[in-house]
Structure 1
Amino acid sequence: MANVPVDLGEKLSAFSEQWAPKVVARLNDYEIKVVKLQGEFIWHTHDDTDELFLVLDGELRIQLRDGDVTLRPGQLFVVPRGVEHCPVADGEVRAVLIEPAGVVNTGTAGGPLTAGYDDSLA
């Protein structure tokens with residue numbers, strides 16, 4: 001392990017795919033991921049874990065069945081485990097996700113937006 005900081009901007013500039021989280025670091029049993037988001041994702045849940053969204057650039061709306069949460073740069077929100085949610089980004093959003101290793105981006109919903117595991121930037 002190198003004693004160098006992780007440059008999130010550099011990591012985000014290394015890819016262009018939307019809705020495809022990339023692992024950039026690990027913390028105990030958790031992974032820190034960067035992701036680019038644009039458009040509407042799918043309604044899904046993560047039955048066994050909370051999910052943290054931290055917006056770096058852009059504006060992200062997280063739809064919840066009981067009301068939406070809007071995040072701007074520097075803001076974060078934790079979606080509690082088992083809560084159905086659907087992220088929406090009208091323009092491109094750059095964000096950090098923190099979640100346990102192995103979490104699938106589409107949770108229990110699956111489907112064509114399910115991203116493969118990518119730790120190439122770690």
Structure 2
Amino acid sequence: LVFADEQLTYRELNERSNQLAHYLVDQYGVEVEDLIGIKLRRSEWLVVSMLGVLKSGGAYVPIDPNYPEERISYIESDSDCKLVIDDVVLENFRTEGLDYDIEKPEVNLISENLMYVIYTSGSTGNP
């Protein structure tokens with residue numbers, strides 16, 4: 001994974017996303033199909049977060065931090081996210097979470113489980 005001057009090997013990407021998954025389960029009680037907002041600018045951490053949410057069993061809700069605040073609030077409220085991963089949550093993980101297991105957590109997922117929720121533009125009303 002390459003973003004600007006940052007590079008992660010597949011192994012590093014896998015291990016960091018596994019650690020984030022463990023962190024989300026341990027610190028926030030994420031369970032299968034919990035909706036987890038991801039409100040981050042494009043970076044390698046955006047991909048790590050998406051994979052970490054999936055590996056924790058959660059389903060991610062992408063929220064562009066460049067959206068108007070009203071739209072962000074609407075998405076967060078309407079989706080009833082258990083957690084929104086933003087710069088603060090990510091910084092806490094980078095400070096505390098790197099001691100978590102690098103192996104994928106044991107989560108009982110089936111192919112019918114929710115993976116993500118995407119809000120449309122809302123050009124005909126609420127997204």
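Bear in mind these aren't lab numbers, they're just calculated from the coordinates by the rules spelled out. These numbers come from a predicted model, not from an experiment. Cβ atoms are built from the backbone, for glycine too; each structure is taken alone.
Quick one: helix-only ellipticity at 222 nm (-39500 (n - 2.57) for each DSSP H run of 4 or more, over all residues; to 500) came out at -13500 when computed from one of 1, 2, so which one is it? Among 1, 2, the structure yielding -13500 for helix-only ellipticity at 222 nm (-39500 (n - 2.57) for each DSSP H run of 4 or more, over all residues; to 500) is 2. Computing mean count of other Cβ atoms within 10 Å over residues 15-22 across structures 1, 2 gives 23.0 for structure 2.
Match the computed value 13.6, 44 of Rg and Dmax of the Cα atoms in Å to one of the structures 1, 2, and report its label. It must be structure 1, since only it matches.
Comparison across structures 1, 2 (criterion: distance in nm of label points 7 Å out along Cα→Cβ at positions 23 and 103) gives the highest value for 2.
When distance in nm of label points 7 Å out along Cα→Cβ at positions 87 and 111 is calculated, the result is 1.5; to which of the structures 1, 2 does this value belong? Computing distance in nm of label points 7 Å out along Cα→Cβ at positions 87 and 111 on every structure in 1, 2 gives 1.5 only for 1.
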